[in-house]
Structure I
Amino acid sequence: MPGPERSRLLCEAAERVFLRDGYAEAGLDEVARLAGMSKRTLYQHFPSKAALFEACIARALAPVHGAPEPEAETEDLAAALVGILEAAAGHLLSARQTAIFRLVIAEGGRTPELAEAFHRAILAKGASTLQRRMEREIRGGRLLLDDAEAGARLLFGMALGAAQVTLLLGLRAPPDGAEVARLARLAVAIFLHGAAARTPV
């Protein structure tokens, strides 16, 4: 079996164990068993529980950071930003991703290695699709911002932050596509009213 396929199976098994048992109680013997491999093979791919968790987080975040822009060909900035937000919401507000975030919040305070692994995984993914689009628009003079990363975080927070918080608290189900689209369009309209260049460059 190729190495990447082993890593994928181990991450899938580890995610099940982490979410079922919690990070602190998760056993690597059980991860190896569910993946159909030996513990020795697991350690050949991941030297520690923290490294395995970090790989799981990186895998979960990959669609948000590595996906092509859904509106890459259009010059309609509003449509592009709405499309990116909708695509991101499909991953970040899913039941699976919410469960991972809850795990980090619940155990990160008393298990520093978990919080550190989560933070490293996010940093390692680099700029999100939303940030990359904003950087392109800033270079082209169509957005009046000096920090694309902050802009991307603010826009995502405006559009979906409240939904994400209530999801984490277990107060609602993930929003459907129609609600996400409505929130994304509203947030983008407000954002561009404050950030868009008044005179096209």
Structure II
Amino acid sequence: MPNPNPAVLDFLLARRSRPAKTLALPAPSRAELAPILTAAARSPDHGKLEPWRFIVLEKPAMPRLAALADARGAALGLDEERRAKGRGQFEASHLAVVVVASPKPSDKVPEIEQTLSAGAVCLALLNAAEAAGWGANWLSGWVAHDRGFVTEAFGLAPQEFVAGILHLGTETAAPPDRPRPDLAQLVTWVEA
């Protein structure tokens, strides 16, 4: 017999990301962030490989990362709008967690499963932060996918990549709800 937890289901059904630009101080302290990271680390992990890791970006690191994003965008020849978007992700943030996908060699667990596990960690972190009362937003953008930036900014190894950059803080404005997927268009029932 199932043992339902309606409060958790209601939370998940109502969950929505908070725009990163609306997140203000205070941001979670290290002690407040610890259970959020612990919850995220409980994501599905076939083979117990832990094919991901966390890099916590605290406020003092943000100006350096913003300047690096701007310089890297200029070196890539990006227009000012794209450079500003990459730079702005760090200029406006008070705390962010970079979820790094770090696949491990395995004969039993394909790399795609390890990558999906890193994505599950991002969503679990987002949900845990919001369940703890913080506003949170999962971003990526060009900075997350540019090898030069992630190597210099985060020290990623060649086989690693950014699964997501999750910004956390105090919610200052609730976003309006948006249309949700139509399950009738997405679900196929197989009866035999």
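No value in this document is a laboratory result; all are computed from the given coordinates. Keep in mind that what you see is a predicted model, and the values were worked out from it rather than measured. Cβ atoms are built from the backbone, for glycine too; each structure is taken alone.
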Computed -13000 for helix-only ellipticity at 222 nm (-39500 (n - 2.57) for each DSSP H run of 4 or more, over all residues; to 500) - originating structure among I, II: II
As an exercise: relative contact order in percent (Cα under 8 Å, 6 or more apart), calculated from one structure in I, II, equals 32. Which structure is it? II
Using distance in nm of label points 7 Å out along Cα→Cβ at positions 41 and 105, single out the structure from I, II with the greatest value. I
